Structure I
Amino acid sequence: MCEMERKIYKKLLEWKQQEQGSVALLIDGARRVGKSYIVEQFAKREYKTYILIDFARVEDDVKNYFVNYKNDYDGLFRNLSLHYRTQLHERNSLIIFDEVQFFPQARAAIKYLVADHRYDYIETGSLLSINSNVADILIPSEERRIKMYPMDFEEFLWAMGDDMLMPYIKECFEKQKPLGESLHRRAIDYFRQYLIVGGMPQVVSEYVKNKNFERADRKKRDIIELYRSDIRKYAKGYESKVVKIFDTLPGQLQKHEKKFRLSALKEGARFRDYESSFLWLEDAMVVNVCYAASEPTAGLRLKKDDSSFKCYMGDTGLLVSMAFNEAETAKEEIFRKLMLSKLEINEGMLVENIVAQMLRASGHELYFFSNYSKTDSSQTMEIDFLVRKNNITSRHNISPIEVKSTKNYTTVSLNKFQHKYASALSIPYVIHTSDLKVVDGVVYLPLYMTPLL
């Protein structure tokens, strides 16, 4: 895999410099988002030496060190040093607990290892909140948890060798001015490649090397099958329900009304019968769940309806591959048509999915608004996303967002929503495929500016 720069590296550096070993770092993310890779790159650059313990494949001898020497850290470090043939240096070595969910006892030991203070510790893992991975251990308070997502659009541009375009996009966003026809076309071209390829580092690396969508698609299908394998292994007791939800995602998002319909899983299905299955996928960071909010108030969580939600794929590139026949790799011609918007597929599901992905990676919890009235059409409206502004005030805290995948569209729902909730709303946005413009107080943003909200 070619070298990938990731924004999370800056967070790792800040942690090292500010904490000086007083707290361990736990990086949580879906499988194959690049956790192990970036942590090892960080270790190589920022420490004199490091030891990486991969608990997914480590020998029993190493696991036994944590059991037999739990009260003798001199013995523990001596054995680790000998086993990995690496000299450890006090306050200048990093010990990485990779895939720590496979050996929870090591995670429990973090409390005492941090107190010992000889070395720094980073843990990485997936499925970290799954009950079987935290049973019988006390989660250490000396652990700072951060989430890692697939590569964002700017990181994709870096991988493609363009580190100048996004700074200009940011400047245009701040000044609320369009990029202009030529640069907008260039940005949209990159963005459509990003939408198809997605943000999984192995997939991006394959595409960067060969500029071939078909070869990248093979990598994506490997990841999709890995996710199915994880479900079968770890979703104990309800694996069939989780697989069913996972496999129906493209069909659910294909519909105009994208709220998840439980009837697609089983006739008469009730939310309480499937709640644990959705939570499993959300904990595994395979999906991004967007919940209905009954009002656009600053406390969106207080207006959350757990039983009414949309379920987006965590990586849009994977969704693209899932949308086609999985019996074989999709052909290059299909992706070329998708690049040119000449494929008979509901692009709205892909565009809305990638907006959800970008908002989530930017730190937003996902909410939408939906209301239907049989008697009063002025009360029927659907707003794709609601985001809260950073600095809460007494009024005008929520920005409604409408997502448009074509150039011909209306903003009927947004207009009605603004009229009804004027005092609660901040800047309204329409995210579309055209350049930036501002009309009657509504900011029309090109898709590639979504991460800047």
Structure II
Amino acid sequence: MAYTGALMPSMLSPSLLFTYAFTAALVAGLLLKVWLATRQIRTVARHRGAVPAAFDGHVTLAAHQRAADYTIAKTRFGLLELAISSAVLLGWTLLGGLDALNQALLTWLGGGMTQQLALLAGFALIGGAIDLPASWWQTFVIEQRYGFNQMTQRLWLVDLVKSTIIGALFGLPLAALILWLMHAAGAYWWLWAWGVLVVFNLVMMVAYPLWIAPLFNHFQPLRDEALIERVQALMQRCGFTAKGFFVMDGSRRSAHGNAYFTGLGAAKRVVFFDTLLKQLNPDEVQAVLAHELGHFKHKHVMRRMIGLFALTLVGFALLGWLATRGWFYTGLGVQPNLTLDGGASNDALALALFTLAAPVFMVFVTPLFSQLSRHDEFQADAYAARQANRSDLRAALLKLYQDNASTLTPDPVYARFYYSHPPAAERLAHLAAS
């Protein structure tokens, strides 16, 4: 992949303008997130003292206050994580962290594929190591305090090691192939790379439930014959088939409950968390499954997958253009490798910088994706109300809100911006009217 564009010392150089744009977007996004988080904390705290009228008699005051305290604790910790992640981002970019790592690896390894893979691997490992303390605190302090954490320190470390090994086994060959395409496939390398990523994701949809997920959790066939009969009847009524119904030992890690479809084609299966089966009765489990079927019936899963692939294509096309612009590198604090004849390449640098910079600008379209997701949830609820029982779904949602300590009184602006699922009061009111 050719590199073009000289460094421009002018005060109005493209490099400086991009630095200003990146900094402005970062500061604006940071201020926006802080404002939203403080609104959420104030709103939840203000309504902590009384159960909302719509939930009176269904949710106890103690459960409501526990949910409020849990939400506030998570949101406050999120502010700390936001500050740390912003500092790390600046450290990688404008303060020269990625440039220093690149130069050190060039000195040690010279140019070539080994150096590029080492750069991406080092970037990922350092970033993961920086995130570890926050992950540990979230699990063993916040989740532990509110009775959700079931993990031991040993299991947490084992999961970390497994995830790192699996990430390397799959990520390094994929990265090597994309880097090779960037070098060898000409100006439209990004189209080939996008195709590789699409195929990889489709393969993983089959491979993950069959071979990867069992490395972390135990999956046993559902043995409750009465529930199996209900679930099979529901799926036949809705026109769906699955390879099997499985119970996952989610309680090894968390008290939160869930159910989901996973896989593709013949590998598609229904998975229930064991915690969910303990929380809900068979009618309520059937209603929750009907909701998940609603996502498939309305083609939400397919539409989201196509949308993700389309967005990825746009991202690769943009990267294909940015990777040949000198200001993209220098504007983010990195000196590009100008001696390409010597074998050094900017491809890994471009990939790393793009993964750092793109989320800074994408934060402003978060409300759009949240709105689309909430719309899909309303449709899936309405489908479940028709195929199962509206009152069973309502009862299941109430139990899940209470057992998962989901706040009943979120800030409406915060919810509009972030929530992929409608707030409890809005969701139940919509369900009653559907």
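Quick note: the coordinates plus some simple rules give every number you see, no bench work behind them. Note that the coordinates shown come from a computational prediction; the quantities given were computed from them, not determined experimentally.
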Which of the displayed structures (I, II) returns the greatest value of relative contact order in percent (Cα under 8 Å, 6 or more apart) on calculation?
II
Have a look at I, II and say which one yields -22500 for helix-only ellipticity at 222 nm (-39500 (n - 2.57) for each DSSP H run of 4 or more, over all residues; to 500), as calculated.
II
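Here volume of the Cα convex hull per residue in Å³, for residues 76-275 alone has been calculated and equals 170, so which of I, II was it run on? Please report the intermediate quantities before stating the final value.
Values: I: 228; II: 170.
This figure was derived from II.
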